[in-house]
1. If Rg and Dmax of the Cα atoms in Å computes to 16.0, 47, which of 1, 2 did it come from?
2. If distance in nm of label points 7 Å out along Cα→Cβ at positions 111 and 159 is calculated from each of 1, 2, which structure is the one that comes out at 2.9?
3. If relative contact order in percent (Cα under 8 Å, 6 or more apart) is calculated from each of 1, 2, which structure is the one that comes out at 18?
4. Can you spot which of 1, 2 the value 4.7 was calculated from, given it is mean projected area of the Cα convex hull in nm², for residues 95-150 alone?
5. Identify which of structures 1, 2 gives the largest calculated value of FRET efficiency 1/(1 + (r/R0)^6) of positions 39 and 55 (r between Cβ atoms, R0 = 25 Å, to 0.05).
Structure 1
Amino acid sequence: MRIAIAGGHGQIARRLSRLLADRGDQPVALVRNPDHVTDVEADGAAAVVIDLEQTDATTLAEQLADVDVVVFAAGAGPGSGADRKDTVDRGAATLLADAAEQAGVGRYLLVSSVGAGSEPPEGTDEVFAAYLRAKTAAEDDLRGRAGLAWTILRPGGLTDDTGTGHVRLGSDVPPGQISRDDVAAVLVALADEPRTAGVIAELTEGPTPIAAAVAALTETED
């Protein structure tokens, strides 16, 4: 498969590129900073330099030719304010969906967050609340697109621990953490399983092998 990853220099994205390249797939890393090209190429990805906050859907669609799956793994990042949470975590995600539709890419995986999908609780930090609202808006946009086979993944608190290959994955997962290694591995498994289209799944560390956890998602949807 040829898989384009928005936010291609991010920590989850780079792990995802390495997993895909190692098994013979063709990751395409969409990066904003030209200085990041060498890094993502070392991961085995083809690099496309494009700023998702400055481009348009038609220009982005040109970079998605022959792509089978798009993954939105971008984020405004630590230290960014509420405005960039909206322009990246909502705006860029929506732009990628527009471009995917124009390019005829049918499959879209969105890396969202636990806590998205509802209004942040009272007392939530202002910037984090803006982040959750942006993720919710991106999810809502995807859910309204009949032309995309989307899957929304809501990881818990992210860690740099070594992945275990075992997770909790589903619609009502207890709060917890998850390694970036395992998030990337779950994204690979979701890309491989078209029957997870239309699924919104929360993800934390747990006892179930990833393949079995993804298979259980399809049984739930059936």
Structure 2
Amino acid sequence: MKDFFNSLLNLVFPPKCEVCKKDTPEPLCTDCFSQIQFMKPSLGIYSAGSYEGVLRSAIHRFKFAGRKSLATPLGILLVKYLSHTSTLCIEEIDSVIPVPLHRKREQKRGFNQANLLAEVISKYFGLPTEHALERTRDTKPHFNLPRKERFSNIKGAFMVSSRPAVQDKRLLLVDDIYTTGATIFECSKTLKLAGAKRVEILTLSRTPMI
């Protein structure tokens, strides 16, 4: 019955690409997907693409418009990126850790975008997703804060809730956007202090350097 109503809905309102609005059964069409160019790793950070153009539009729809269906194609983008990146050996990773949202923000949004991306990676590579990192403070949004304030704003905002899940483990820390690195570095530091052997950082996008 559910499939019937979904088919009927698709006839009345044909599914469209979230970015270009072209009729397509996929939330991100092949043409838009092909426009995203992979980036080279920089300063030990692995980011699939630049936070601009198609990728920026897709992330905005995913993150702020609640288009959870974009988690799969964006997660696949990360899988393809990892498969093309020779300097990060996914076979050496023990588990995937998504950067957590504070519970209030996650309840308001309805999901954690980093967690959905991490689940796609975990499923493809057969790795566990560990929710061993918690955000203990509901910090100010970073988009309107100067660089220095971002680091002070996020300091001490995370804790490890399960040491056995991270101790002596090689972890892949996943987030959607890398800007100044304040959040991702605070998470990495927290995991290392809890005994993580190694923390590799992977983000869906990275803001262009000025």
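None of the figures in this text is laboratory data; all of them are computed from the coordinates on show. These numbers were taken from a predicted model, which means no experiment stands behind them. Cβ atoms are built from the backbone, for glycine too; each structure is taken alone.
1. Details: 1: 16.0, 47; 2: 17.6, 54.
Source structure: 1.
2. 2
3. Traced to structure 1.
4. Working: 1: 3.9; 2: 4.7.
Answer by label: 2.
5. Details: 1: 0.75; 2: 1.00.
Top value of FRET efficiency 1/(1 + (r/R0)^6) of positions 39 and 55 (r between Cβ atoms, R0 = 25 Å, to 0.05) goes to structure 2.
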